[in-house]
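Student: What follows are several structures.
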Structure I
Amino acid sequence: MSAPWQASQLAIGSLAVPSPAILAPMCGVCDFPYIRLMRRYDPDSLVFHEMFSAVGLVNMHRRPDPPDLTIPAELRPLGYQLFGHEPHVMAEAARMLEGWGAAVIDLNLGCPVPKITGACDGSALLREPELLDRILRAMVAAVQTPVTIKMRLGYSDDHQNYLEIARLAEAAGVAAITVHGRTRSQMYSGRADWDKIQEVVDAVSIPVIGNGDVTDPVQALERMRETGVAGVMIGRGAQGNPWIVPRIKHYALTGEVLPEPSAAEKLQVSLGHLDILIAEKGEREGLADSRKHITWYTRGLPGSAELRAAVNQTRTRADLVGVIEAYLETHAGAPVAG
């Protein structure tokens, strides 16, 4: 089979990216346990950790037990994303991320939630191009690591300045632009507008990565061919689906579509995910965190509502494993190794 994509086709500054599929920095999803799980299936695609507050990082030394955010070799290449709006703070936070081994440092211009936009962070910066220009120039000057942005089309349907922001970012020295094809006011409703993403491709000379409603390998490559984007960023399509990025990569490099995992495989992996969460966060927090992931892993499976209700009643790992085993013996005929 002929490969529809060549591994040399996407470079973000000095970083050669071996896959056109990139994991988005989703809050509540893309923590170290999820990334560790995903690396079992894909050792080298670019993935992003969930975003960090620049102010929080710069003041982290005041905490009694600050976390070590150095990126382990087995998780690289890993991008870190920042949100904030003070140029000098953003520059200092970018230097910190570079020191911890970030492959890419991304500025969040897309988060739509009020607690972020209310502080002039996230997508609210789309309304402040002069301030944004100062932020980007400060970040680019502070580090050697490629600086990128992830933006929406605009703050609202009647304020869509995506071409202005894209050109501003390129002029400031940004290495690549990811465009989520929705406005802030749309949140996650409606359909992503890939025609407008294509307009960004035509407006700048740096790589543009498209984001929005990509859920399978064939669709991902179709979007790339139709719009000319250099890659696709996968957000909600990766919830409960750590295989989506490697499946897109495999199709892009070989022309072969790998089958989706079975129900038994999904649930077996969900327990592997649970064990990683427990190892990093302890049983109580890891178990609580696993429930939302199991909701995603079980989406569309027969009897999934009843399964999720039972999972939500569990209080130990052993209880949860028992619930999953009982489900599989009933619905898939394949018990899980506990």
Structure II
Amino acid sequence: MGPFIVPFFLTHEGCPHRCLYCDQRRSGGGRAARLQPEEVAHRLEAGLASPRLGLGRRVEAAFYGGTFTALPRSRQEDFLQAVRPFLADGRVHGVRVSTRPDALEEDEVAFLKGQGVTAVEIGAPSMDDAILERAWRGHGAAEVMAAAGRVRTAGMRLGLQLLPGLPGEDRASLRATLEAALALFPDEVRLYPALVFRGTGLDRLFLGGAYRPWTLEEAVGLLAWMHFRLTRAGVRVIRIGLQDSPELLAGLRAGPHHPALGHLVRSAVYARALARTLRRRPALEKTAVVQVAPADWSEALGPGRSHLERLGRAFCLDVLRIEADARLSRSRFRWQGEEYDVYAA
């Protein structure tokens, strides 16, 4: 299980300009008021009192949105100092910040390390310079690579936030971006397929017919491939798609948003793993019973139990049954007495 995150949103703060696709008031849940350092302690106390926090679970304070390391150093310090008492008494175990790669020079990384920051998430929409230029990012892939190296050298956890599906990206570019991201050895990755928010530069391209976002079906298939590759390489995918909110839905023009996108993607990965295994069955065998970990059961069944029908039809099965077995760990399933890994080749 991942850490219990107490989030703080700094909507557009520190950003040198507005990127083509960005509207953090929509994507970040609509917070308009400027976060004050005095709020941090109160909200950490509230988070620590949450019934969702299990015994022994790691707790992290996280500063999202904006460009944290481009804030005035004094404002960064005010936020981080507000967390320090919780780190000192052991109730909070780490701090993460999200930022741009071109705001992570060596002195900034050293400052973060000295202030108790344990994880840095770098916005890396693409690793293709042409796509980054079209997205008005103001930096190239070289800056991402350099910043990632500084974070790793400092001994902090490295996260990447990828934005697949931007204008100009094709399958070859997406594949190159994933390979370049893997070469940075991130600990964590977030996958945010590009969405069209009203009033953004991407919205103007969409309305003018110059941009077509992924369909939901395309997004699920391509994200499943990315999720498989990342997980198989030991990289933890900590988020797929933006969190649903009334603000997001009100501002969304187009694109592959779904409130359970992560579930759909992991379910697609599971379906591929089951298909790879069922291909080994004798052609005349008309029954297959698969045991899965209880936590994976809904993903193995698929949305609306669709995997039972689709896989049963594909392999000419009269009966396909998927059962929960508490002896199995997540991402492991058993067929005909042999265990398999969902993320095996």
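No value in this document is a laboratory result; all are computed from the given coordinates. Just so you know, these numbers come straight off a predicted model, no measurement behind them. Cβ atoms are built from the backbone, for glycine too; each structure is taken alone.
Student: Suppose distance in nm of label points 7 Å out along Cα→Cβ at positions 100 and 244 works out to 3.3; of I, II, which structure was it derived from?
Tutor: Working through the options, I get structure II.
Student: Separate question: Here mean count of other Cβ atoms within 10 Å over residues 148-155 has been calculated and equals 16.9, so which of I, II was it run on?
Tutor: Label of the source structure: II.
Student: Work out the source of 0.90 here, i.e. which of I, II gives that when FRET efficiency 1/(1 + (r/R0)^6) of positions 76 and 92 (r between Cβ atoms, R0 = 25 Å, to 0.05) is computed.
Tutor: II
Student: A further question on this structure: Quick one: mean projected area of the Cα convex hull in nm² came out at 17.3 when computed from one of I, II, so which one is it?
Tutor: It was calculated from structure I.
Student: With mean count of other Cβ atoms within 10 Å over residues 20-27 as the yardstick, tell me which of I, II scores highest.
Tutor: With respect to mean count of other Cβ atoms within 10 Å over residues 20-27, the highest-scoring structure among I, II is I.
Student: Right, something else. Thinking only about FRET efficiency 1/(1 + (r/R0)^6) of positions 36 and 156 (r between Cβ atoms, R0 = 30 Å, to 0.05), which of I, II has the largest value?
Tutor: The structure with the largest value is II.
Student: Kindly point out which one of I, II the value 3.8 was derived from, the read-out being distance in nm of label points 7 Å out along Cα→Cβ at positions 4 and 132.
Tutor: Value 3.8 for distance in nm of label points 7 Å out along Cα→Cβ at positions 4 and 132 corresponds to II out of I, II.
Student: Quick check for you: by distance in nm of label points 7 Å out along Cα→Cβ at positions 84 and 116, which of I, II is greatest?
Tutor: With respect to distance in nm of label points 7 Å out along Cα→Cβ at positions 84 and 116, the highest-scoring structure among I, II is I.
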